[in-house]
1. Tell me which structure, out of 1, 2, gives 25 once relative contact order in percent (Cα under 8 Å, 6 or more apart) is calculated.
2. Determine which structure produced the value -20500 for helix-only ellipticity at 222 nm (-39500 (n - 2.57) for each DSSP H run of 4 or more, over all residues; to 500), calculated from the coordinates; the candidates are 1, 2.
3. Suppose log10 I(q)/I(0) by the Debye sum over Cα atoms at q = 0.12, 0.17 Å⁻¹, for residues 110-293 alone works out to -0.73, -1.10; of 1, 2, which structure was it derived from?
4. Determine which structure produced the value 14.8 for mean count of other Cβ atoms within 10 Å over residues 246-253, calculated from the coordinates; the candidates are 1, 2.
5. P(r) over Cα pairs in 10 Å bins from 0, in percent, for residues 214-309 alone computed as 13, 39, 37, 10, 0: which structure among 1, 2?
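Each reported figure results from applying straightforward, stated rules to the coordinates on display, with no laboratory input. Bear in mind the structure is a predicted one, so any value in this text is a computation, not a measurement. Cβ atoms are built from the backbone, for glycine too; each structure is taken alone.
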Structure 1
Amino acid sequence: MVADGVRRLIRDHRGALRLVAALATLTIFIALIGAGLFTNMNTTSSPVADGSGDVALYNRIIEHVRGGESYYTAAIRELRNGNYPVRPFVAVRPPAHAMAMAALPDETMRRLLLAGLAIITLAAWAWHWRGRDIAPAHYAFALIILATGVGPAFVPNAYPLHEVWAGLLIALSLAVRRPDAWLASVLVGTGAALLRELAAPYLLAMAVVALAEGRRKEAAAWFAGIAVFAAVLAVHAFKVGALVTAADPVSPSWLQIGGWHFVLQTAQWNLLLQIVPTWLGAILVPLALLGLTASRGPLGRRLALIVAGYIAAFVFVGRDNNSYWGLIIAPLWPLGLLTAWPALVRCAADTRAFLLRDGSAFGTPPASGHETPKR
């Protein structure tokens, strides 16, 4: 009987591949839940609540720039005074965010601008989903899920964090992209990378998918965005290098291999995981990733690649105090929950279809009352 099963596996290549994929997906899903439940997870401490730490640092830099001081002079001085590393050059944030904030008259306007971007992002996704055949309850659930990701933008002290802006711009870029209208998406995505270099992988992911779909003009536009980002980053590196010295502290390595523990820390910057019990959060994150495996269509492919790419990077890169990097994909990863149930159904169906097609894979025919089905 086992030999019959092996012969069937060899004969039915396509069914076997679906079976292996389904079992592997379910195994990884269960393993991630187990790892999360047995990991000692504490709620991520947030300097946003009281404006301390990095938030206070960036606020001081903004005020210096608003007072007419050079960004690089102000930023490097404040980093030194706070015992922050200034080497390598990426330890110093790009200037676009501070200069934009300094151009606004006061904190109220900065908060309103960030809240406005969050509302526009939410509205863009609502408009994108409106034309689909979605039940009203499912549509409302989708908007609520997305709202948990843009929610940090409404925290009063959030505007100094570059990642909040970059994450919203990535989500907005993805929402406004159309197969026949992608220029706005490219411009918004490039803007996200110029605010925070952690958004640059988004540009690469969009370029790769465009190439895979045969959209050469769109791919060229995304690569042009990458080129603009690289040129601006090179100028940034030059200006930082002109001011730092060999005596300045060097940042500890970001290659820490924090594993699934760090991934869950980054995920907690979505408000959904701030309001549910820790054990439930350990289930929701793998469930969302499982759901992304069922994403289909141009948007689904891009969403799955972007979230999976960042999650994979967070497994290896990032220190414990870098968990706020999760704001980059905070609006996006929970969208996998929308297709989590179809993903589970698909995995179960692929397994069942292979095992029960013309009898069990191991020679036992499917039950039908007490009789063997006639052929």
Structure 2
Amino acid sequence: MPEVKLVNVTKKYGNIVANDNINLTINDGEYVSVIGPSGCGKTTLIKNISGIIKPDEGEIYIDGNLVNELSIEDRRIGYVFQNIALFPHMTVWGNITYGPEVRGWSLEETRPLALEMLELIKLSARSDAYPSELSGGTQQKTAVARALTSRAELLLLDEPFGALDVKVRTELRYELRKLVKDLGLTALHITHDQEEAMSISDRVIVMNSGRIVEVGDPIDLYTKPKNIFTANFVGEANFLTGIIIKISDDGSLIEIGDGLQLLTKNGNYNVSDRVVVAFRPEFAYTRDVTTSNTLSGIITDVMYSGSIGRVRVKLSNGDPIVAKMALGFKNSPFHVNDNVTIKILPENILVYPYPEKGLDIELALE
């Protein structure tokens, strides 16, 4: 299946740079997702690859071939949109076989492939149903099958589950990944749902303001993001500013105000450097706390969301943080206005240089 390569791809709409000098390789057989804030350039990226739009600068290669001037139908791609675009007057069978028919394929060529697609999406028994008779999830599975019946080797998915409810979306994401892997396709999946991207992708691309900020496998992007934007956008994180006051074999000791200090394993800094420390709420422990690497504060809010409890804390230096814990927590003694001590292990703390434009601007998503 094809490798996709973008070299210095730029697309502008007036003064707006939707894609800014994009360099990217999607490997043969890879399932890659793209996430980022609204307006970051995700959909422009996938439209450049598909041929719906043409980049102002740069080159796009599919399977080693330059495709900038190649028409959409000649790129051997399947495109699935957020808005389920089935022909309402056609049955499931009619929608799935439409692409091969307009390409002039014979029934002998079309039928085996269509039957295979119906079997893969488990809709053999509904082949004579019309879209209005199908659930949203079933309609989208039909749209995916239709995209694949023309022997597409590259599947482009633009928010394919955005119009579906959470339960259906969760089930379909895993079915889609299995389908892609079983068929040996290459897939690029645009989504605003971080959990979706993190759970099904081989790699995830993080975009902001038309640029690729970071690319990595889901675990690394979550546990070891290379920059503040990724740490903030992927999942949830607490951010505190501080000064390096000591460096030793144990790591860097950071003063964050009012006598609060944190030791981190990250030692690539110098004494007096101003830094940002970050940690995930689930790594802020409120039980079995010892005196080392702790932060003290007052509980300002206690919330329950399904199986997770969330505690908002105002630290003694005035900074707010959030701690998460599994329930069992529901019967804990935490209450608003209680004093609490939070422990963070050094290995769970991320450290970044303080951004030139300020932390608030760096954390802004628009």
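1. 1
2. Working: 1: -20500; 2: -7000.
Checking each candidate, the match is 1.
3. 2
4. Of the structures listed, the value fits 2.
5. Attributed to the structure labelled 2.
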